[in-house]
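In what follows, structures are represented as structure tokens.
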Structure P
Amino acid sequence: MQYIDAVIDNKSVNTDNFYTYKAPDEVEVGAKLTVPFARRSKSVDAYCVSTDVDSKLDDSKIREIDTFDPGRSLNSEMVGTAMWMRKRYGIKYIDGLKMFAVDGKREKALKTDAAGPVDPGYDLTPGQGNAADRICASIDKRETKTYLIKGVTNSGKTEVYMRAVARALELGRTAIVLLPEIALASQVADRFRERFGASEVATLHSRLKKSEKLSEWLRIKNGEARIVIGARTSVFAPLDNIGIIVIDEEHESTYKSDHNPKYETVDIAYKRASLSGAVLVLGSATPAVTSYYRAKNGIYELIEMNERIGDSRMPSLGIVDMRKEASSGNTGVLSRELAARIDRSLAKKEQVILFLNRRGFSTRVLCPDCGHCMTCPDCGITLTYHKSVNAAVCHYCGRKFPVPRTCPDCGSKYIKYAGAGTEKVEEEVRRMWPDAGVDRFDIDTASAADDPLRVISDFHSGKTDILVGTQILAKGLDFKNVGLVGVINADVSLNIPDYRSSERTFQLITQVAGRAGRTGGDSSVLIQTYEPESDVILEAAAGDYEGFYESELLHRSIMNYPPYSDIISVGFVSEDEETAMAYAGTFRNRLLGLRSAPEDAVIMRPRIDERRTDGKARAVFLIKAPQGSRAGYVSEYMAFRDRMVASRAPAFIEMDVNPYGMI
């Protein structure tokens with residue numbers, strides 16, 4: 001027998017601690033346990049986090065574990081990462097551990113093709129060869145290193161990933177490949193199955209049933225599948241001996257979890273790679289400013305791939321000033337130039353992508369007489385009209401509201417639908433080209449499990465001629481016959497209240513433009529905008545990432561935004577605004593009074609977040625924490641949280657480091 005420390009599988013902050021038990025000598029770090037706990041009549045689940053503990057407690061007061069399950073246990077590297085997550089993000093121990101675990105009963109396995117590999121690959125370009133050689137050399141040396149591949153769209157980054165994964169497998173190691181969306185992960189997983197055989201590849205994502213997810217999890221844990229491909233949660237795959245982790249389209253915001261636990265996927269990947277002696281590869285045509293800054297400063301090793309593969313050519317990019325269109329009488333969502341180009345593309349049997357980062361039919365429901373605009377009573381944000389459900393929908397909480405027949409403020413009978421979303425664009429396109437195959441790809445059409453794959457399959461097969469969609473189209477999907485891309489309103493993401501708005505706009509335009517011209521021949525991208533003089537629009541149209549990066553970095557240095565700081569959001573939730581604001585003010589004053597606080601830190605005043613959806617009040621403030629000071633603020637947060645729990649405070653505290661979507 002030995003003494004071990006265990007973490008109890010319980011959501012309460014009150015049990016966020018280590019508990020000492022007696023256990024057989026076979027129990028190792030990461031073991032899944034059932035243990036007696038408190039005065040409960042039934043055993044509870046737990047995880048062993050430390051063995052051979054030197055306990056100072058009286059032996060008679062230490063209880064023995066009930067069972068342990070090797071089949072559901074974690075390894076020491078996973079436990080180490082989970083313990084690190086607690087310090088990094090201020091989460092509970094069990095929150096980190098549960099990210100690696102899986103629930104449910106095994107009922108059936110996902111179908112896997114027993115056939116072996118059928119894709120031998122192709123000859124690499126010099127740029128691909130250089131990238132693959134450098135990454136493989138680090139894998140050979142078991143060298144922990146992070147590479148950032150800055151490769152133009154269709155430069156063949158996926159083939160480089162496959163060569164590096166092949167080297168890891170040759171050395172008896174395993175691999176994780178992450179994509180920003182499930183639809184893209186499915187497309188890439190098919191390519192990996194063709195190269196390595198279906199039995200070597202497993203997928204983990206939220207669309208799997210519990211039984212299917214468990215079956216895949218067990219295949220991975222038992223070593224039956226050595227390559228894991230999926231969205232961000234796949235970074236927690238139960239692999240041993242990891243040799244390489246790939247994060248493709250690393251700039252995408254979907255790699256940041258906005259649900260508890262709130263984590264950055266690249267952080268988790270970096271930690272797992274360092275504990276495993278593995279290589280981390282980040283890839284993008286438009287790297288995040290923070291990632292490129294790290295590469296420029298030697299934290300990452302930069303690899304550039306500036307040429308497309310095969311006959312693929314970069315498209316020509318043009319700008320349409322929509323102010324001139326409106327002044328000349330065109331009130332539609334498509335400019336005359338874009339409509340003419342669609343005609344030409346369809347005549348040449350080429351496919352068309354129309355991109356608008358606004359779903360729904362109309363972005364506002366308003367009264368033209370008094371100016372009243374429908375907003376969500378819970379969230380305080382403008383409602384979007386969805387014609388398909390004939391309702392005004394809140395894109396924050398999801399609630400649907402009937403559209404009033406008269407204005408609730410002035411009684412006017414003239415209710416107007418203003419602005420355009422993807423539904424409206426789809427309707428107009430169907431009206432203008434009735435003989436064309438038209439489809440829409442956004443979060444609404446992707447709500448059904450099979451629908452995203454159906455939309456992509458139809459476009460790949462040529463059944464769809466014109467595809468209308470949101471940012472989901474810009475996430476690396478590989479389409480072969482796209483001759484024209486139209487960006488309907490490039491200003492949408494430029495005017496959101498977030499310091500990343502310029503970066504997001506540049507990335508979206510560049511990425512969606514990259515869907516064109518992948519099989520040779522002339523292709524074009526037309527950018528419709530009401531701000532044609534915007535530097536970001538001009539830099540995106542010119543494909544000038546370096547120019548954009550330099551100007552954006554200057555702005556962030558002046559404003560002390562990342563990469564020069566970490567932005568930390570601190571929130572207090574209570575039954576009433578007064579209590580929430582009181583606790584927020586107390587904690588802010590404590591932080592302001594810290595002797596160890598850096599002089600250039602900025603701690604903003606608390607305010608009420610109007611977007612709260614559960615009837616409670618939330619007071620929130622932001623911290624601009626200079627580089628190197630983040631850990632101190634997280635530590636203060638955890639200490640304050642513990643005091644609130646101990647005093648049974650009528651509020652709770654929450655934290656999000658570098659959130660997406662500023663408050």
Structure Q
Amino acid sequence: MPSLSNTQLELLKEADLSIHLSPELIAQIAAQADPKQLSDEQLLEFLQACNALYRSGEPLISDADYDFIFLAELQKRHPSHPYLETVEPEVIAVGKTVTLPEPMLSTEKTYTRSGIEKWLSRLKKAAEDCDADFSTLMIRATPKLDGYAAYDDGKVLYTRGDGRRGTDISRVFERGLIVGGNGERGQGAGEIVVSQTYFNNYLADYFENSRNFQASIIKEKELEQHALEAIQNHAAVFFPFSQLPAWQGTAAEVLADFEHVIETVYKLVDYDVDGVVFELIGNERIKKYLGATRHHHRWQIAYKNNVETAEVIVLKVTPQTSRSGRVNPVAELTPTKLSGAMISRSTAHHYGMVKKLGIGPGTLIELTRSGLVIPKIERVIIPATPQIPEHCPSCGSELVWDSDYLYCLNTTKCPAQIENTIEHFFRTLANVDGFGQKTVEKLHTFGVNSIYAVYQLSMEQLQTMGFGDKTAQNLLDQLHRSRTEAIDDWRFLGAFGIYRMGLGNCERLLQHHHLLDIFNLTVEDVMNIEGFADKTSAAVVECLAKIKTDFMQIYQLGFNLIPTPLIAEQQQAISPISGKTIVFTGTMVHGKRDDMSKQAKRLGAKVASSVTGKTDFLVTGTDVGMAKIAVATEKGVQVISEEEYLALLKQ
């Protein structure tokens with residue numbers, strides 16, 4: 001009997017939809033995917049439940065099933081039903097609703113090239129009615145971000161809500177969320193998104209999908225640690241639609257090279273993309289003539305790759321040991337072509353899922369993939385005996401359960417943990433190339449089993465391992481570069497992969513204690529720092545004790561570390577900006593904005609990304625949007641130019 005997960009049950013309860021369908025019936029309708037037997041009331045309630053779960057990051061059915069099966073059935077029965085003409089509401093933000101500065105409509109969707117052709121025909125007819133030359137009209141194509149829709153007027157960040165009324169979620173900026181693109185507030189509609197690369201490297205073990213993660217960012221309660229770190233590392237951002245990179249061309253160019261345009265736009269950003277938005281630009285008269293429905297603008301349309309599904313047999317479940325010792329299951333599948341790609345593997349998320357759903361050799365699953373999105377096990381159709389390992393696939397140690405996860409505790413001798421730890425170190429330093437997975441695996445094959453050992457390598461040793469002269473010299477040059485090129489001490493600390501210590505937490509810790517002093521901290525010392533809860537603090541102290549020997553050995557190699565200014569010392573510093581809150585905006589002429597921010601912090605200032613009533617100075621460079629200046633003026637913030645700021649520092 002199909003059932004909803006505990007998370008889905010809780011989300012429906014929070015959404016307070018006042019629906020009468022039981023959770024069991026909702027799950028059964030989703031599994032059968034046949035709306036014909038439903039009454040109008042049941043169909044509408046099911047659509048509302050699916051929308052609520054989708055926007056909360058726990059989708060019950062695919063986009064294609066929602067659009068082509070259930071929404072299409074409602075449209076067939078009642079072509080003018082109000083639900084078809086309303087913006088599907090965001091439901092997870094709680095609080096008092098307020099009117100949006102301007103309507104935030106949905107986008108008309110099509111899953112076929114012919115749908116785009118029909119839309120262009122409508123544009124052509126409108127151009128003729130407006131006495132415009134259709135052949136010269138420009139079409140803009142941008143990635144359709146699969147994030148959490150919001151609107152930023154420079155003062156408040158609103159959820160999209162029902163398109164006309166939303167909820168104030170400005171708290172996400174107070175938590176450190178930055179604006180993507182040019183970094184300016186007040187640019188209207190956009191979406192909260194997270195870098196695909198960051199999600200895959202740091203969040204995939206904790207969140208089933210990026211939408212699930214994005215939904216967690218705006219919740220009122222205290223942020224989960226991984227969400228906070230993603231914000232602090234600027235991997236999660238609010239990205240205004242106006243700042244999206246784009247392809248531009250005429251309608252003829254769209255049709256002449258349609259597949260290439262779609263492929264190009266999909267790759268423009270490192271965020272989840274579930275389609276391409278085409279829109280008319282530059283001719284306001286035609287846009288006004290076309291107008292909008294209550295649901296969408298007629299001068300805009302989204303092309304979405306149809307979500308393909310396939311019933312696939314699981315051949316086996318392969319365990320993979322991560323840097324932390326967590327063993328993750330990968331389902332090896334009968335090779336199947338989905339969305340233009342041959343798929344033979346899919347993550348099973350964790351072994352708790354494998355055990356509960358019965359995933360093993362012979363399991364029949366429904367696999368889904370849309371566009372460039374990672375293939376996902378949508379549901380188990382016919383379960384089998386779950387395939388669960390008892391020993392680590394890398395070192396053979398006995399595995400232990402911790403909640404839904406399996407762990408290898410052989411941290412010092414497990415090859416997978418050693419190799420992933422070395423690779424993580426160099427990837428996090430971000431000032432060294434050449435030490436990717438294949439290089440690290442090769443080094444480990446020849447007995448190089450620690451970061452320190454990598455730094456002891458000589459030309460002769462590398463040549464003996466089979467590296468060519470040029471490659472060996474390049475690796476040695478990169479190791480030298482990693483020690484001599486200046487990097488922040490918090491980044492160096494973060495490279496050691498301490499549990500619950502992302503780069504944001506590393507910087508916060510070093511704002512209160514010098515790098516070499518952190519190994520003497522007690523749990524209480526760490527808990528006294530804002531943002532560190534009791535469990536996190538205990539884990540940090542325990543992990544610092546474990547890495548101390550390795551850390552000191554590597555530290556003594558002589559890295560060029562930039563010390564993080566201590567908050568206590570900053571407050572005592574004598575400078576014109578000590579204790580002041582500063583926001584830098586625009587393009588700076590006399591230096592990089594990042595460098596100016598670091599200098600301001602060293603001089604005792606607090607650097608923020610958005611203007612609030614607590615801001616003391618808004619420092620403006622070139623190409624500054626007037627919205628931020630207007631906000632600063634209204635809040636009584638002193639606006640000064642870059643030159644005035646530099647003169648202030650000399651006082």
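Just so you know, all these numbers are worked out from the coordinates, no wet-lab data involved. The structure displayed is predicted, hence computed values, not measured ones. Cβ atoms are built from the backbone, for glycine too; each structure is taken alone.
Check the numbers for distance in nm of label points 7 Å out along Cα→Cβ at positions 23 and 271 across P, Q and tell me which is largest. List each step's numbers first, then the result.
On the way: P: 1.9; Q: 3.3.
Ranking P, Q on distance in nm of label points 7 Å out along Cα→Cβ at positions 23 and 271, first place is Q.
Taking distance in nm of label points 7 Å out along Cα→Cβ at positions 231 and 399 from the coordinates of each of P, Q, which one would give 3.4?
On the way: P: 2.5; Q: 3.4.
Answer by label: Q.
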Exercise for review: Assuming 1.04 is Rg/Rh (Cα atoms, Kirkwood Rh), for residues 375-478 alone as calculated from a single structure, say which of P, Q it is.
Suggested key: P
**Study point:** For mean count of other Cβ atoms within 10 Å over residues 175-182 computed as 25.4, the structure of P, Q it came from
**Key:** P
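Looking at structures P, Q, which one was distance in nm of label points 7 Å out along Cα→Cβ at positions 47 and 79 calculated from, given that it came out as 1.0? Mind showing how you got there, number by number?
On the way: P: 1.0; Q: 1.5.
Here the read-out was taken from P.
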